[in-house]
Structure P
Amino acid sequence: MKFFDIFLSTGNQGRRRLHSRLLNSLAQCHIRLFDVEPTGRLLNRFSSDMGVIDKKLAQTFQRLLQFVLLCVSAIVVNAIISLWSLAMAAPIVGIFYVLQRFFRTSARELQRLESLTKGPVVSHLTETLSGLTTIRAFGQQKRYNKMTFLILLKKC
């Protein structure tokens, strides 16, 4: 149990550090960024990075450690039994390395696409909430409801 507590505290430290760095870099950005980029995209990026760290950092690190220990122990046992198994392990490690590089680039691109599809929904929601008094003053609630449903249908 002590080992898992170390993972949790590491995740908390990482989350705090990333949050403060993101907030500092966002505060130091030129004001033009807030005019050009939709607020929803910035908010979505900020919250999704925090969500990834909250949900996956400790679990991923624990799985990585288990996998590394499992692989090292398997290689040691195979090397003790037969040295020829080391000759077979080298090409397999190379193949896994190439596959891992391909997977990382594909996963990064998928994450970017997911972030882009969430952007319009979050942007519309934040803009609607910030202009809610104006929308109600001019009686445009039905129009904004229709726009929200259209954006959600486009996303699906």
Structure Q
Amino acid sequence: MGLRGTAPKPTAIKIREGTYRKDRVAKGEMSPGRLANIPDVPEVIKDNSYAVDVWETATLELYNLGMLYIVDTHLLIAYCISMGEYFAQKEVVEVEGKTYTTPTGTRKRTPEYEIMMENLLMANRLAGQFGFTPSARTRIGMPEKKDKNPFEAI
């Protein structure tokens, strides 16, 4: 059985949203190290150009949002591998089709289609952890940008 209720928000997100309160801070909350630079493409995904594209896009976006952490890189690699494999299998499926007919006349899904869909499901699960899906973004609040007061410098 999974965890019940909504997942608690990390303190960094509460501060960014402006909802941080000292009396509601989780005691002993883990605060991982943020990456100072965008990391190079990992060796494990260099053979898949789609995975490399996903890595470059995702790391840039997470870095610009201040949400690229050392401890998240392995899950991010898994996300990139899943998306890369999805796109690679999608190319095969577009050429060969989603189904084939067995010698007995039964229509079945191709192994490439099954692999493609499994990778899409896995990538979707991982995407939610990083806020890459529209519904996941609704659960991650960002602070509103306040207009700068033009008279502040005077």
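What to note about this one:
- Label whose coordinates, when distance in nm of label points 7 Å out along Cα→Cβ at positions 42 and 90 is calculated, return 2.1 (choices P, Q): Q
- With respect to distance in nm of label points 7 Å out along Cα→Cβ at positions 58 and 74, the largest value across structures P, Q is given by P.
- Test item: helix-only ellipticity at 222 nm (-39500 (n - 2.57) for each DSSP H run of 4 or more, over all residues; to 500) calculated as -15000, pick one of P, Q: Q
- Origin of the derived value 22 (relative contact order in percent (Cα under 8 Å, 6 or more apart); candidates P, Q): Q
- Read-out Rg/Rh (Cα atoms, Kirkwood Rh), computed value 1.12, structure in P, Q: Q
- Value 0.05, calculated as FRET efficiency 1/(1 + (r/R0)^6) of positions 18 and 106 (r between Cβ atoms, R0 = 35 Å, to 0.05), assigned to which of P, Q: Q
- Once distance in nm of label points 7 Å out along Cα→Cβ at positions 26 and 66 is computed for every structure in P, Q, the highest value turns out to be that of P.
No value in this document is a laboratory result; all are computed from the given coordinates. These figures come from a predicted structure and were not determined experimentally. Cβ atoms are built from the backbone, for glycine too; each structure is taken alone.
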